[in-house]
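Got some structures for you, see below.
Where a number appears in this text, it was derived from the coordinates with a stated rule and is not lab data. If you're wondering where the values come from, they're calculated on a predicted model, not measured in any experiment. Cβ atoms are built from the backbone, for glycine too; each structure is taken alone.
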Structure P
C-alpha cells in the first residue's frame, strides 16, 4: 500500500455517494476502485506465478514466503475490519428493533429500552 493512500480524504456528493479525489484531480468512486483492484489482482497472480517459475534457491523461496506472509497479513486485517463492521451493523439493527416498543406494556418497554441502551454503550 502506498503511504499517501492512508491520508486520502473521503468526500461525498449531494446524492450521498462517496468518492476520493486523487492528487491528479481524478475522482474515484467505489466501482472504480473495485475494477482497479480486480485488474491488479489478475496481474498480481500472473507475477507471483512467474516468481515461482523463476525461483532458483532457498533465498528466492524465502522472498516468496515473505511476500505471501504480507498478503496474508493484509487480508487478515481486511477480514477483521469486515467482521467488526458486520457486528456493528447487526448490533445497530438489534438496537432499532429493541427501541420499537409499540404494542408493549410499559414494563416490557422499559426492559427493551434498557437493553437497547446497554447495546448502544457497547458500540
Structure Q
C-alpha cells in the first residue's frame, strides 16, 4: 500500500457533546501505516447554544495537531464540513500511534454526530 492507493477509514461518534471538552474516541491506524486527515464533518443533533465549539484530531499532548473543525452556534440538523487540515508531508500521523478525536467546551449546550476520515498509507 502506498500514498497513491491509501486505505480510507471514516470514524464516527454519535452523541458527542460540544459543551464538555472530552476525548470522544481514541484510534490507531492499520499497522505500519501513516495517516492524513482528508475529511471532517458534523450534524447537530441537539442545538449548539451561546458559543461555538470545536472538534479536533490530534494527540494527547497536542489535541489539534492534525485537524480542527469549528462547530457553529446552530439548531438541530445544521451541518458543517469545512475543516482546517494541519497535516503536511512533515506532519503526518505517525504509524502505530494514538490519535484522539476530541470536542471542545465552548458551547453551553450541544450534541453532534461527528465524522473524521483518515487516509492511511
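Taking percent of Cα pairs over 18 Å apart for each of P, Q, which is largest? It would help to have the intermediate numbers written out before the result.
On the way: P: 74; Q: 46.
Evaluating percent of Cα pairs over 18 Å apart on every structure, the highest lands on P.
Say we calculate distance in nm of label points 7 Å out along Cα→Cβ at positions 58 and 106 for every structure; which of P, Q gives the highest result?
On the way: P: 7.9; Q: 1.4.
By distance in nm of label points 7 Å out along Cα→Cβ at positions 58 and 106, the leading structure of P, Q is P.
To which of P, Q does the computed value 0 (helix-only ellipticity at 222 nm (-39500 (n - 2.57) for each DSSP H run of 4 or more, over all residues; to 500)) belong?
Details: P: -24500; Q: 0.
Going label by label, the one that fits is Q.
Out of P, Q, choose the structure whose coordinates give relative contact order in percent (Cα under 8 Å, 6 or more apart) equal to 11 when calculated. Before the final figure, lay out each step's value.
Numbers: P: 11; Q: 47.
Working through the options, I get structure P.
Looking at structures P, Q, which one was volume of the Cα convex hull per residue in Å³, for residues 50-89 alone calculated from, given that it came out as 47?
Numbers: P: 47; Q: 76.
Answer for the origin of the read-out: P.
Match the computed value 3.9 of distance in nm of label points 7 Å out along Cα→Cβ at positions 74 and 98 to one of the structures P, Q, and report its label.
Working: P: 3.9; Q: 3.0.
Matching structure: P.
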